[in-house]
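Below you'll find the structures, each written out as structure tokens.
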Structure P
Amino acid sequence: MDIPKKMNQKLDFASSIHQRINQLLSVIDTFKGSWKILEQSKSGYLKELRKIATIESIGSSTRIEGATLTDAEVEKLLRSVKTTKFTTRDKQEVIGYYETLQIILDNYKDLTIEERYIHQLHGVLLKHSHKDQTHKGKYKNLSNQVVAKYPDGTQRTIFRTTEPYLTASEMEALLLWTGERLKENDLHPLLIVATFVYEFLSIHPYQDGNGRLSRLLTTLLLMKLDYQFIQYVSFEHVIESRKDDYYRALIEGQKNRYKKEERIEKWVLFFLECLVELIKRLEVKYETYSKLKVGINERQQKIIAYVKKKATAQINEIENHLSDFSRNTIKKDLAYLVNEGILLKAGAGRGVRYYIKKEK
């Protein structure tokens, strides 16, 4: 089997598609260059951005697979991670995702895209999941399929995946192709990443956790390829907001799986468009934080981030979100932020709401 030829065939697009892909790649790579300069000069704001992105990534990626915890509930769980028993599957998945993501962010330079590391990451991802202990870190031995799970509990089968007896060989071929492309540098790195993720999801090599692991491996690959901005805004959050498009793009390629007609232009375009949307979100977040005055402490930054995310919020909502702090402390923070012109308030009495001052 000629693996390079087979993979290249899937990337054989019409000229109009290549033109659109090149436009998106130009936007992403231009931002990549400018972000390096910002990262060096304004590093003080990045710690908070990464913290917010981590919470959003965990919440979104687990919700895509059917979990129900909100970002606020995820944040609260992570604050008490040392004292909490993970009795529900949602909590088990959140902690597993958090620990795997931290390993990637802290060790991406030393992690390579090879079978042993992918097995290890899968093992950490399912570490706290009681029902997954017998198959974590091992390729599947039963047939599985990609199933879309929705908040109301309904499910929809998207496509069938590689049979267990072919899984190891198809993963070996994928890892070989990915390694060779990265070494030869004969294909744009983002096209390599997009293709890898599509193939990984198509193979669905593990009994469970494939969707979550695919998004973690996306972060790992992007970090290794020097798209460092990925850690400061949630790619998973963008995908969650376009969940239907996500599945449609996968289906479009999968309908011709194992045929000469299999093309993945819909997936590649979706992947790149999500990165462009991510860049737009990061620019807004960065602008907000970079304009904060030196006197703003971490607690007040959390208030600002929450109000911005909600568009408008009342004190009881902020109090519930920052449950570690007293109402009196939060009231003083809000008064200070309003006085500094960072927040505006409208209404009176119990109806007072706070919102971010818009720049002209």
Structure Q
Amino acid sequence: MNTTTPRIFIAATQQNDGKTTTSLGLFAALRKRLGRIGFIKPVGQRFVDVEGKFIDEDSVLMDRTFTVHTPLEAMSPIAVEPDFTRRYIDNENNEFLVRRIKNSFDRAAWEKEFVIIEGTGHAGVGSVFDLSNARVARHLESKVIIVVKGGIGRAIDEIALNKALFDKEGVEVLGVLINKILPDKFDYVRDFAKRGLARLGIELIGAMPEEPLLSNATLGQISRTIRGEFINGKSRSRRRVQKVVIGAMNSTHVMQYFKPGTLVVTPGDREDVILAALSASALNGAEGEAIAGLVLSGDLRPHPSVLDLLSHSEVPVITSPLDSYTVASSIHSMTVKTLPGDVEKIDMIQSLIERYVDIDRLLGKL
């Protein structure tokens, strides 16, 4: 296996702490400094079908964003399908999986100046099939950055727990990146976390404030989550939602919630709320941005005349078989992933990494 190309393993204390955000930003920052950058996600849990092959969605994102010039199957050697763990326990094949990961790394590192390795979940994820993040990092002879969600006590406790597993595997943790820090507590959290980590012999390599744009779902993402269907305005599926309200009050009261970025969820037979939204949209210009859109819940449709008005409006409308409460709860608990083509988000991620992560210090430690 290639042991000469510099590499870094991006780990985290749990899912959705910001590994992909970090990988995206680091890829752009390192490409400016070093040139050709490689990427691999050795073990992927969320995958898409690309020409009959299961490819981790983050590998697809990186390739479509940066044109990595590595075969997708090399960037995503192992996709954990629903019965993967059962099949492994029935017929252990660790040597084959390790060889596949190493061979894929060699392809990902070919003619590259640096390789970013993205982990999955916390340090122990994958232990059931003998490929925890810590063990994969050891197999690939990589040092590690741990990403953790903003905080002090809990964040440091989780870092200590995850670092223990890396230590057990003989993997060096270069530093920590604290992500999603509340802006009004940013300086306070960064200062105390830095000092708290130092007591454990761990360096704070970066700290980033929470940025609402990165966690706001698009209408398209929401539609898929609530098993929805666009009946109007599908071309605006990339419009972002900042707030969700349930339109269960009368139309007079609901009007106060009609603001740009707000998604109004209402039963499909609440024609008073629907007509109020249409009226507000007509008064707010051609783009109809009085609200982000409407979700008609409960598999209910308004009168055909109201549907006709909706079809001639600028308001994106999604129908869902779920009730209003379930729709709102599902949106609230969504995991909002960065998607290929999310130019605004990707640009912001690159800017945040450049500003808040000490890239030169990281390279120096390598």
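What follows draws every value from the coordinates through simple rules; no lab data is involved. Computed from a predicted model, the values in this text were never measured in an experiment. Cβ atoms are built from the backbone, for glycine too; each structure is taken alone.
For the read-out mean projected area of the Cα convex hull in nm², for residues 130-225 alone, a value of 7.2 was computed from one structure; give its label from P, Q. Label of the originating structure: P.
Tell me which of P, Q gives -12000 when you compute helix-only ellipticity at 222 nm (-39500 (n - 2.57) for each DSSP H run of 4 or more, over all residues; to 500). Computed on structure Q. If distance in nm of label points 7 Å out along Cα→Cβ at positions 10 and 282 is computed to be 2.6, which of P, Q is the source? Clearly, the read-out refers to P. Of structures P, Q, which gives 0.05 when FRET efficiency 1/(1 + (r/R0)^6) of positions 74 and 250 (r between Cβ atoms, R0 = 35 Å, to 0.05) is computed from the coordinates? Clearly, the read-out refers to Q. Structures P, Q were shown, and FRET efficiency 1/(1 + (r/R0)^6) of positions 170 and 266 (r between Cβ atoms, R0 = 41 Å, to 0.05) at 1.00 was computed from P.
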